[in-house]
1. If we compute FRET efficiency 1/(1 + (r/R0)^6) of positions 284 and 300 (r between Cβ atoms, R0 = 30 Å, to 0.05) for structures 1, 2, which one ends up with the highest value?
2. So relative contact order in percent (Cα under 8 Å, 6 or more apart), computed for just one structure, reads 17; which one of 1, 2 is that?
3. Given 0.65 as the derived value for FRET efficiency 1/(1 + (r/R0)^6) of positions 36 and 156 (r between Cβ atoms, R0 = 25 Å, to 0.05), which of the supplied structures 1, 2 does it correspond to?
4. Given -4500 as the derived value for helix-only ellipticity at 222 nm (-39500 (n - 2.57) for each DSSP H run of 4 or more, over all residues; to 500), which of the supplied structures 1, 2 does it correspond to?
5. Looking at mean projected area of the Cα convex hull in nm², for residues 132-219 alone, point out which structure of 1, 2 has the largest value.
6. A value of 0.95 was derived for Rg/Rh (Cα atoms, Kirkwood Rh); which structure in 1, 2 was it taken from?
Structure 1
Amino acid sequence: MRFAVLHHVESDGETGEQLSDAAVYADVLAQVRLADALGFEIAWVAEHHFSAAKGRASSPLLFLTHLAAHTRTIHVGSAVLPAPFYQALRLAEEIAMTDVLTGGRLACGISSSGVPDEMRAFSVSQSGKHARLRESLIFLREAWAGRPVSNPVAPADSPVTIVPRPLADLQQRIWVAASSRGAAEVAGSLGYHLLLPSLRPVTASAVHANVYRAALAASGCPVAGHNVQVTQHLVLHEHHESAIRIAEPIVRAYYDRYTRSGAVERLADESLPSIMARINFLAGGPEAVAGRIRELRDALGLTHVAFQSRLIGLSGQEVQRGLELVMTRVAPLLGSEVASSVR
C-alpha cells in the first residue's frame, strides 16, 4: 500500500472571504512539503472553478509546477484535468511542458468531465463523454510520441509536432478518473492507472474496479504494475475517541456541502457511521484507520490511498499530526515499506 495526499485548495466559507488566495496557496505548499519529507508518494491537486469553497486551483498544472519547485522527491499530480475543458493541442503542450519542468515527477490524472456547474459554464455536454475521453487520450498519446497531429475539432492542412515533448515514461504516469463503468473501461483498455472518487460508495467503486481489470486483461495488459487509488477524507488522532469527537462536526459540514451541491443524496435520519461510509470519511485512531484501509484494499484491489486531510475545521497542527501518524503508526500496521524510509 502506498500513500498520497489530495488537496482541493479550498477555503472556509462559501465565498472564501476568510483567507486570501495567496494564504491558501502557501498553506497547501507547506503541507505538501511536509508530505514530501514524510515519504508520501504523490501530492494531488484537484481542478475547480468559480468557487473558493470548492477550490482555488483553476490551473492545476501551473500550481503543480510551483509545488515541484519547492519539494524534492514527491510526485505532483492533477486530480483531475477534465479533458473537455481543454483544447486538445494546448492540453498536450501544457502537460508535456509541466512534465519537463517537474523533472518527470508529474502524475497526470485526466477525466471525461467535471462537476455539473463547471460543465455548463464551459458549454460541455455529458453526452458521449466516454467516447470523447478515449479520443482525447489517444490524441495525447500520439502527440507525446512526437507524431504530427492536428486539432481534432478543426484539422489543419499541415499537422504539427508539439514542443517540448514530455519525458519518455510519461505514459506510465497517466491516471484516469472513473466514477462510472464507461470511464473505467476506457482506463483499462488503454492501459492507464485508475483513480476512484471519494464520493462513491465502495460497492459502486468495486464494480468499476472490476470493469477496469477486465478491460486491462482484454487489452493484453497485466494487472500487475497497474495502480488503483481511492481518495478518503481523513481525521487521524492518537486516541480513537478524540478523533471521532473532532471529526463529527467536520463530517456533518462536508455532508451538508456535498448534499447541497447535489454530489451526494441526503437521506433522512442517517447515522454518522453511515454518512462517513457514503462520503468516504476515515476518522479514528491508527488501528481503526489501518483496519478500514485494509478493508478498502481488499474490496477494491487498491495499490494507493490518497488522503484529503486539509479539511475545513482542522487546524494546521492537527493536519500535520495526522499526516505524521499515517507514516509512523498506520503504515507499519499495513506492512508498508514506506514507513521504514521516512526521511
Structure 2
Amino acid sequence: MLSLTDTTAENKAKYIRWAGDYADYLLFENVEYSYNQLMNAAIDVTNTLKESGYQITQYYVSEINNEVVLGMDLNSELCQNGVSQINRPEALAASLSKEYNVPIRMENIAPSNTAASNSIATLRGGAKIVNITSNSEITLSCCGYYAGSDAILSCGHGGHYNDTINYAASAGSTIGTVNYHNYYSGCTGDFEIIKVTNTDTFSTSNSIANTYTINGTLSSPPVNTILKYYSRNSSSFGYGTVSNRDITVSAGTDKIEVNGLTSLEVSYGSCIPGDSGGPFFQETSSDVNYCGVLHGYGTDNPGYLRVYFTPYTYISGTGFSVRTR
C-alpha cells in the first residue's frame, strides 16, 4: 500500500514506472496529509506543549491512520493533578488538531528507562531544517558520522561555520551546529556537515523521506547514470540522467564560483528554492546508493531542467561517512 496526497493518474504512473516488474503489487491510497506535513506539526506542537509544562514522552506519525500521535503518561501525578487536569487529553487533542490543521491523537505512553527511547524524533534525508543564525530553510541530505559523532549533511550556501541548525521550523528543537562548511569563492562542491549535539531529542537513520533506505554509496556517478533526487517542497522524487561532471556554476547574487559539480538532466520532477541540500541517490534492484547533495537548478537552451549536485567523493574526503544501516 502506497499512501499519496496526489493520486492523479500522472502521479501514480510515476510510481508504477519505478516499481517495474513489481507494479502489479502496488495499491494506492489517497491521504490528506503528507508525512512531512504531519512530522513538522508534531515537532511544533510538542515544543509548544513542553513549554506549557506538559510531559510529552514520545511523538510520531501514524502512517496507517495519517495522523500525529502524542505520547503522555496519563497515569502520572502531573497528568492527574497538574496542567493536564484543565485540558483533558482528549479535549486537548481536539483543540490542537484544529489549531495545527492536522489530526492529533493522544496515547498513554509512559516514559521508558532505556537510553534508546530518549530520542523522540528520527532525522531522515529530505526533511526540512532551518539555519537559525542566517534564517534560511534548507533540506537535510542524509545522516552519517563525522569526527566520531552523529552528523547530518546539507548544502553550504546560506550559512557559515558554527551556525545553529534547528529541525522543521524556527520554533523547533536545535539539532546541532555546523562543524564543516564548504561554500566560498573557488570552492569544490557546496556542502556542510552538522554535528548532532541534541542526542536526547534526535536520532539518526539511513532513510530518505521514509521511502528509501540507504545501504551504499556511489562516490562519483559517471555520465549517463540514472539517478533520483528528492524535492522537499513538492514532497516527491524526481529522476534523470547524469549529463556532465566536474562543471563550474556561478552561484547566488555574489556569483560565487562552485567547482566540481555534477549535472542531472531531469526526465521527471521539479526543483525550487528550499530543495537545496536534498539527497541524490541511485536505485538498483538490490541497493540504494547515496550520491550527493543538491546544489541548485537551471535550464539549458532547449529548456530542459537541470539539477546540480556535489558528488559524494568530495564530501567523504573530509571524513564524513554516510549512515548505511
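1. On the way: 1: 0.95; 2: 0.60.
Going through 1, 2 one by one, FRET efficiency 1/(1 + (r/R0)^6) of positions 284 and 300 (r between Cβ atoms, R0 = 30 Å, to 0.05) is largest in 1.
2. Working: 1: 17; 2: 14.
Clearly, the read-out refers to 1.
3. Details: 1: 0.05; 2: 0.65.
It must be structure 2, since only it matches.
4. On the way: 1: -13500; 2: -4500.
Answer for the origin of the read-out: 2.
5. Numbers: 1: 6.7; 2: 6.4.
Biggest value here belongs to 1.
6. Details: 1: 0.95; 2: 0.99.
Corresponding structure: 1.
Values quoted throughout were computed directly from the atomic coordinates according to the rules given, and no laboratory measurement underlies them. Quantities reported herein were computed from a predicted structural model and do not represent experimental measurements. Cβ atoms are built from the backbone, for glycine too; each structure is taken alone.
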